[in-house]
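Enquirer: In what follows, structures are represented as structure tokens.
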Structure I
Amino acid sequence: MRLILCVAALLGCGCSARKPAEVWRVVKAEPEYVLRSPGEDIAFSYVLKRFNGFVLGEGWVDFREDMGLQVQYAMYEQGAERKGLKGFLGTETQRYLWRRGRWRRLKGPKEGEALSPVERLRGNFQRFFYAVKVNRVGSTHSSALLTGDSQAEIERLSKALAAAPQEFCQSNAKSCLLFPDLCTAAPLIGVLVNGKREMVPWGTGLGGVVGRDKRLLEFLRWERGGMRRIEVDGADSWAMRLPLLPGDVVRSE
């Protein structure tokens, strides 16, 4: 009988020693809403910087796993002036996913088709510039993509790009891509919405994938080595501005 009581007592101690589940929730605060976790309040404006160092206004984004890139080209008839509507045929859009040190085109390439300039860039670190000046008077701007084997190399290449974008990219084609005229590029992130992967623009808020006519059921995010359920008031439009990150899981109805 004593043995049974001892075992029961040990089991009881084991149960009481279990760690309580971490509670993550979006909380209204001043001067802005925060993502509250055990021991940390993360202001909405700090969410992206905490993820990959992004600072609004700096003009660049460092890529992480499951981020992507959308490249859109304006198409014109052969021999057209390539400006305005005359001879304009429409646009062609290509989307890429950054994973395991390489770019993967989400649609294609077709059999026998050569790799695109984006796919030819290989390296463990990637940085996208929204716009760099490509002539000395600064009247022409273009997006650029850098690749390197370390963060230190990316910083070094960024300085060289800023000094002479066109010359640098022409002589360093394996590590720099300067997007041509009539082409726009923008970073994306991959999220799971109701079981389906969606690529949405970098900086999209939670409300951007839920929509006004739907109700948020569940929101999960990878944090501290595991998927965490984050409590969000779906009726609070400000709370729904929480920036999404790659790998987020959203369920709504």
Structure II
Amino acid sequence: MAFSLNPSICVNCSKNLFSVSGDTTGSLSGGVSAQTVVIGYPNDDSVTLDLYANNDGLTGNTLYVSALGCTSVSLTFDVSDNKNYNLYVIYTDTNGDLAVNPITYPSDGTATADEIGAGILAALSANGVTASYDSGVVTFSGTGFGVAAVNSSTTNIELTGVTAELIPDGKHVISWSITDGAGTYSSSSESYFLCNVECCVRSKMSAIDAGCLCSDDRNADAAIDAMLTLEQIRAAAACGKDSKADKLLEELQAICNNECKSC
């Protein structure tokens, strides 16, 4: 069976992060010589995670990515011998561009949680980001950063306590590429994240007085407009109509920001 990559994206609004599954079909031919994941954001910014250079890999694992704009992210892990602990701090460099600080700590046969935590802290060099360690938890702090980490069944790295504004609404694109002895395989997956406008719609729906649905009730009008527009965005995105989805998202954001006559 020919080898192919089948990544998929799932956003978790309550945890303020999203995940990318590293599903594949078939088998590689020879050893891997390159592997990258490119994260594309709604504002057209993007960052490249060089998994191969960081002794990392997505195949059969899950990549977790926090929201950008974090002020704090905590990371937990299991102690496992002879494994690499890999993560990526996404930050804004001194030129104002998104950059990546790859971190890897190779655990030997006797590594403890304290040694792994200290190794992660020692490899941190992201502009404006600091970190501390206590009892198996690494906590990153700063302004306007994010953290990504591949979770495997052995290291079980998890991102917890993501403190940031909600993940921005709009299209997020993941592009995954692997090179082996036979060639280069690439695949991408995209998803419209709608955490902020979904929260807005729920808020507007809860503001409706069910006992008095007056025809001129502005709360009811705004809630109905918002709900219908949200469903139109989902339908347009599902059909690959990105321009239409973007336009509808702008309209719904205007409703949420009370920039329309029905609000």
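Every read-out reported here was derived from the displayed coordinates using simple, explicitly stated rules and does not represent laboratory data. Only a predicted model underlies this, so the values are computations on that prediction, with no experimental measurement involved. Cβ atoms are built from the backbone, for glycine too; each structure is taken alone.
Enquirer: Matching task: 1.7 is the computed value of distance in nm of label points 7 Å out along Cα→Cβ at positions 165 and 197. Pick the structure from I, II.
Expert: Numbers: I: 3.1; II: 1.7.
It must be structure II, since only it matches.
Enquirer: So helix-only ellipticity at 222 nm (-39500 (n - 2.57) for each DSSP H run of 4 or more, over all residues; to 500), computed for just one structure, reads -7000; which one of I, II is that? Walk me through the numbers on the way to the answer.
Expert: Working: I: -5000; II: -7000.
Computing helix-only ellipticity at 222 nm (-39500 (n - 2.57) for each DSSP H run of 4 or more, over all residues; to 500) on every structure in I, II gives -7000 only for II.
Enquirer: Follow-up. Looking at structures I, II, which one was distance in nm of label points 7 Å out along Cα→Cβ at positions 117 and 245 calculated from, given that it came out as 3.3? Intermediate results must be reported in sequence, preceding the final value.
Expert: Details: I: 3.3; II: 4.1.
Computed on structure I.
Enquirer: Follow-up. Out of I, II, which structure matches 21 when relative contact order in percent (Cα under 8 Å, 6 or more apart) is calculated?
Expert: Details: I: 17; II: 21.
Checking each candidate, the match is II.
Enquirer: One of I, II was used to compute log10 I(q)/I(0) by the Debye sum over Cα atoms at q = 0.07, 0.09, 0.14 Å⁻¹, and the result was -0.31, -0.49, -0.99. Which label is that?
Expert: II
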